[in-house]
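Next up: the structures, one after another.
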Structure P
Amino acid sequence: MIKINKLSNIIGSEIYNLDLSKPIKPSVFEMIKDVFFSSHFLVFKKQNLSPEQFVSFSKLFGELDIHVKNEFHHQQHPEILVLSNKKNIDGKPLGFEDAGRYWHSDMSYTKIPPMASILYATDIPDSGGDTYFCNMEQAYNDLDTKQKEFLETLKAIHSYEASFEGITSANKNRGKLTEDQKKLLNEVVHPVIRTHNQTKKKSIYVNPGFTKGIENKNENESKLILSKTFKHCLNQKYIFNHKWEKNDIVIWDNSSVLHHATEYDKSQTRHMLRTTIRGSIPYLEIN
């Protein structure tokens, strides 16, 4: 019998007794979606999926995006981005090793960011490598009316390369983009407050990883607005720490959640497969 356990009062649920490698009845999948959109992220424990099965499960949620870092695509399934510290025979990285060690919403630097991301942990270290999740919908709800009205007038500039420029907290040891990859990416502008395409609820949609500034504001004004917003959002009361176990599958809502991967002992293996579900252009619906 399928069981649902709430992980915290603020964010997250776990669904038990469901084998994702087997066909899922439409009624069961509707239940999964309902819990997902109300919880913002879901955990499925003790799964055992082939890459093909993982892609099939992911496609239940919609069309899959292909990540710009094509050197880390799964060889047979380019929809899968490999996150790993394993090395190939020639010593080159098998996957994206330092991905996500800063607060961000996946691919917010694209015109149509993914609705959701799904991560399948096949190898994990004994400690470290946790992932923090932050409920940006609740962070919006807790703003006072004046703050909401101000932020709803703003649009933010998002850029992949912002994470290399020291403007945000994402300035880490990361693989640079090739010239061909850079051609696929331009700066994009999204509303600072976005309306969820499914639930119609509002969330704060800026992040330290990829938000470069506020449109039509100078650098100092942008930094002040963003720093105040991040300070409000990244309060511990909005955050849940997920400690990974082998064969966890986690799906989170990029429209309403920020996440942050933590450091771990590099002498141990951390190997994960990630898919992303195509979303829609962020918009703000004025009530």
Structure Q
Amino acid sequence: MPAPLLTVQRNCLWHRRLRCIYVIVPKAATTSIKHWLIATNPDCRQDDAKGDVHDIMRATCTMDHMPPDELQGIFGDPSIFKFSFVRNPWTRLVSGYLDKVVNAEPPAYTIVRHHAKSTLLGWVEWTRLRFTTGVEPIYQRGLTFRDFVAALDEVAPQEIDWHFRPQATILADIPLDFLGRVENFKSDFAQVLRRLGEATLAPKEHQQQYQPLPGGDSVADWPAGKFRNLEVYPHWKRFYPPDIAARVARIFAEDITSYGYEAEPSVVREAA
């Protein structure tokens, strides 16, 4: 089945020299793989490409400049290797929350704005700030993890910002030759390199640091600002008291079943 063109244009990076396509799943070793692309693909090293690695990829190696016939031809060519990586949906969601909601990054704006305007009082505050100081304070305030999950549950999976969207939805209908796991990144990416005949390793990018043990109360109701400037975040399982775990299991049911991840994390007790 041909890949939907809009999905291809946004999600896929083309490596002309190695004749391979990397299908992006945000928050699943994406930064490491993009740095590998820059190191191995001359097309991604244009002098006028500026910004961080994500900006450079958008400017150089995305497939949205290709005509539709060429896109379909590439995806229909069995000699072109197509690969991606997925991640445990429980850890991926916490990582996305800490990276985008806690840090008040643009991918979280839509969901924070929707939540802020969901009540009459919130709508009034939003309107007041919009015409006075601006709405940045609301983005900075962010959401608790509980409110974040509730907001995700209010929209269809395919409408969720792709940094938080179920991975099975992102990869739907895209024919892959290899699907690796972040949890086995070193060995799985080695398989990609062997298939491509390439020796350059993907660099290990900075990762969020978590407490090594999940003991302690739930942090699902902490305000977003409480996580800022922590050198080590609470263990990811502390974000999942039973009610939130059940909700996330429902939202990400396809990821759990399609990729064989655990149906629920070990629950943590609610804070007194």
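Just so you know, all these numbers are worked out from the coordinates, no wet-lab data involved. Please read these numbers as outputs of a predicted model, since none were measured by experiment. Cβ atoms are built from the backbone, for glycine too; each structure is taken alone.
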Using the calculated result 48, 47, 33 for Cα extents along the principal axes in Å, pick out the matching structure from P, Q. P
Comparing structures P, Q by distance in nm of label points 7 Å out along Cα→Cβ at positions 40 and 112, which one has the largest value? Q
-5500 is what came out when helix-only ellipticity at 222 nm (-39500 (n - 2.57) for each DSSP H run of 4 or more, over all residues; to 500) was calculated for one structure; which of P, Q is it? P
Structures P, Q, by relative contact order in percent (Cα under 8 Å, 6 or more apart): label with the highest value: P
